[in-house]
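Below, each structure is written out as structure tokens.
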Structure 1
Amino acid sequence: MALTLEDVHIIDARGEQPASRIVLDNGHIFAVGPDVTPAGHRVALDGMLALPGFIELHTHGGGGFALHTTDPNEILAYARWVASTGTTAFLITVVGVPQALPIVQLHAAASAIAQTSQGAEPLGIHLEGPYLNPTRRGAHHPSWLRLPDPDDVRALLAAAQGQLRLVTLAPELPGAAAAITQFRDAGVTVSIGHTDASYEQARDAIAHGISHATHCFNAMPPLLHRAPGPLGAIIEAKHVTGELIVDGVHVHPAAARALLYALGAERTVAITDAQPIAGVAELRGFTFAGQPAEVRDGAARLADGTIAGSILTMDQALRNLVQTLELDLPTASRLLSLNPARVAGAAERKGIIAAGYDADIVLLDKGLCVQATFCRGRLAYVSEEWRERFPAEAAYATH
């Protein structure tokens, strides 16, 4: 069914188009512009903002749903819920398991990807571990960690059934160089993270195939004037992208601005690193892959106070980028949509609002609050205030 969004203020990484139209048809954007011919049902939006849907590159869940799970239905429920935050695509983050490989969790993630029909689209799997440095493990339990092994890597790739898009590892570990090659040859983006690497070790790893950095500043040595560490190497490597948790707790706003200056908007990816409790204000306690945790001092924490991720949602990330880091909306959109689409290998169809792209669109009011979200042309979320604007046949929204 064709649908025309009329009088929208379009914003994406390329700039702004006020008083414009977007024609959606068959899951794609058919036409964009102020003078395009409308088709199907016409919805007047009175100058509201239309941005490309947000893409979650690094999240452990939200809405009470965990992504590290043995139940594909939990991932499918997350996909339906997360559209309420303006998110239209995401990677399923899987972490380690005690004394073994997360084979069952990878199977569940691959199964969910094959079944998804409603809500945000899972673009693949992000495997955070098990090849992490114990010194910089953060909230990852020591029993989850392993040294890279070629047979293990083959088993992980097989369990992911071709859906592994991103893997985080510490390149200084014995056997890491061979693992980087194995993952890279399988088409997986390899990210440096949870690492105690020196500047020189990070440079060597980047030369060997690492092209991304997991939550810059967090779980890695700091940038010092005589010991620049991995951040120094990441900044210098012009092809390496870097994640930034923009909750204001993991990274001080001044440090976040410094990273933006150093990497530039083209190389920075805004992430939440959210836990299942994100977006559920009435809950305080939860588990991170079986470890008891709670919300304390604005973040998710283990019982000993270790930060275990955020309670951030992507719509709040947008507001933080604009209101705290003082980015303009096109730049914020780049960090939340186009850049993660590139890292996930989906930039040919997601990340901007253009003809031929997937109809992944978030509609926001002037206060940057989500009022409606389209995932592949279907209305996956709409606020009660806006529900009557859209024809029933446009939606599978349950919120």
Structure 2
Amino acid sequence: MKKKLRDMRPVYVVGIGLHRYQRLSETPYVTLGLTAVREALADAALEWRSVESAYTGTALIGMAASRPMLRHLGATGIPMAQVENASASGSTAFRQACIDVASGLTDVSLALGVDKPGPVAMAPGKTRMRDLVGSRVVPFTHFALLTQEYMTRYGVSAQQIAQVAVKNNRNGANNPYAQRQKAVTLEEVMAGPAISGSLTRLQCCPVGEGAAAVIVASDDAIGQLGIDRNRAVRVIASVTRTEQVYRGAKNFDAELTRETVQQAFDEAGIGPGDLDLMELHDAFTIEELLYVEAMGLCAPGKAAGAIAAGEFDIGGRCAVSASGGLLAMGHPIGPTGAGQIAEITRQLRGEAGVRQQPNAKTGLAHMVGVGAVCVAHVLRKGA
């Protein structure tokens, strides 16, 4: 019988750290990554020698990224591995660290995401098999078409969809780790420049550089290493799935999200109404609407109205992308999923300051990656 994460040893997030997401700079990736790891170690009040395995999520740096970076913390001989899963690389690295601890292979494990923009060699382009779309529809055009289809089907305006960018940039303005730290008006979002269709620049996420680190530990390690149990946040579900054939579906990513998140809900023993906050893959504004509907937070076609009513604001029934999301926090690829876990942990601890979702107890992290893959995690305070 297949085991769920909750059927295994409890896994807790005990340390989080980030290097601010930013535009491409001369900063070496080693500095980005070490900044995040050192902050996570300090947050957990742990020494590097207590970490027993490490997974580095990265899509753009290249092979063998871990040891040239982590050796500066000490050559302890622990197993290290690189994890590449497109935009879900950091999410998958976190899942691997959780599996290590849940299975008993380790008591303390590190999930690190780090990346710098650069040339990308996409494996699907090397299959030597042509499809009907190929490179003719780039991502922003794909999502511009989905935006137009959504507006036509549900009678939603471009301005209503653009409100996602207003909300998430407002959140990002209060996040010291965000790439975009400036609140914007609807007029500024709509002013352009246009990227594709009705999608303007501020409705598309920035892809820069940065790092995010998460340390997970077992219950035994928390006691033995003197970790503050009151700040430990339990991971109660970890799910990853890949795309199937969805006949008649207009958006495969939404269908994949529906399946993956429902499985995560089932494993956690919760429903969408139990979520206090969520970090999701909002690389383009339309994605937030499509995914919250796919997850069951509102009925199809009703997400724009829920956003206008403030239901997904900080202080609303479920804070969506309190970090600023990919639209404002940024999307440096490798770190993005790990950064989501850091934000949810900070919120569940009650340490998010002006971005704090009141009385937050349960949070969901959701990432989609080219391929297509989807990864979802559910975290709970005091579980």
Structure 3
Amino acid sequence: MTKHNTIQIDYTISENNYQLKSLLNIDVLIPKDDSVRLLSQIVEEMNLEELYQTYSRIRGNSVTPRQLLKIVIYANMNKIYSSRKIETSCKRDINFMYLLGGASAPDHSTIARFRSLHFAPVCESLMAQFTNFLGDKNEISKENLFIDGTKIESSANRYTFVWKKVINKNLNKMLDDISSFVLKCENDFGIKVIYKNKIKKYHLKKLLKKLKQLSIEKNIVFVHGKGRRKSLIQKAIEKLNKYINRLKKYTKDLYIMGQKNSYSKTDKDATFMRMKEDHMRNGQLKPAYNVQFGVDSEYIVWVSVGPQPTDTTTLIPFLKSIQKHTGFKYSKVIADSGYESEENYVFLEDNQQLSFLKTSDYEIKKTKNIKMILVERKI
């Protein structure tokens, strides 16, 4: 009796349990009013020249950047963010297969590289195209812009924070210690490396090199361990190495922070800020991002992500960004009391934009006592 492998099925053998199936037309299975069709049509009409320029070469048998853009946007529309889950959806979901247009499903690494290396540099340009598309279709007013924001917590560790204030304090203290140390080396070893009373990193490296040369000339033996007495030169070299390493670390931390006041070691783009959800009720700072949204006629026309811990400093950069990329200069700007500041009022007035910013004391002024005071003053 012939045995058949039921795991590796041989379709050339006619059996009752298995039969060959022809490919189905996926287009027939998707409703005419499905959002996936609208998404595909909009992306097909977009100019993706900048996106294609981020590639050095595109293989003919691989998924095109246009198709990758479609599946990434559609995945986000359906709350699918993991590159591995997007890969699985491309293999099982007919809507994703429709967007691929018969091409093979990309693997998760291709999707991850597309989002970080290719899509991220041109995302503002693509968003501006969509906003202009809405403007051309008269779907938005181009006059009233409603702005609001939210803070999204990062997946970074909450206890890996680095503060700029602490770094600057430790750095200034260390520079004072370095000045005393360099002066001591001049007195103990007669080595002078500093001129005009300015200490720089290359001065410390030069001093380290001369100390090592001096240790070789004097045949100094470096010792380690308990009960062994270190020479004066060895102590100076070890201490100088610590200063140089700490100076490198502080310089690197300040470079990573840039204009931010803090960053997380496990997510260097995140900034520590207070969140609305405070379960411990102790004002704990968490690594997060401040995401701003601009809405016009119920469409999100612009989005920005920044490190600002408060909304006050986000308004001006947000308005400048949307005007730069889309060319829209909204005549009316509406926002809540979190955006109220003298600087924002002056900017909107100079830019000839009418502001509708809720005042921070609006709720207080509605109380009975404050109303009575205001009436008395009017009288």
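Values quoted throughout were computed directly from the atomic coordinates according to the rules given, and no laboratory measurement underlies them. The structure displayed is predicted, hence computed values, not measured ones.
Comparing relative contact order in percent (Cα under 8 Å, 6 or more apart) across 1, 2, 3, which is largest? Write down the numbers at each step before the final one.
Working: 1: 21; 2: 26; 3: 17.
Greatest value across 1, 2, 3: structure 2.
Given -10000 as the derived value for helix-only ellipticity at 222 nm (-39500 (n - 2.57) for each DSSP H run of 4 or more, over all residues; to 500), which of the supplied structures 1, 2, 3 does it correspond to?
Details: 1: -7000; 2: -10000; 3: -14500.
The value was obtained from structure 2.
For P(r) over Cα pairs in 10 Å bins from 0, in percent, for residues 78-309 alone, the calculated result is 8, 32, 39, 20, 2, 0, so let me know which of 1, 2, 3 that is.
Values: 1: 8, 32, 39, 20, 2, 0; 2: 6, 25, 34, 25, 9, 1; 3: 6, 18, 20, 19, 14, 12, 8, 3, 0.
Checking each candidate, the match is 1.
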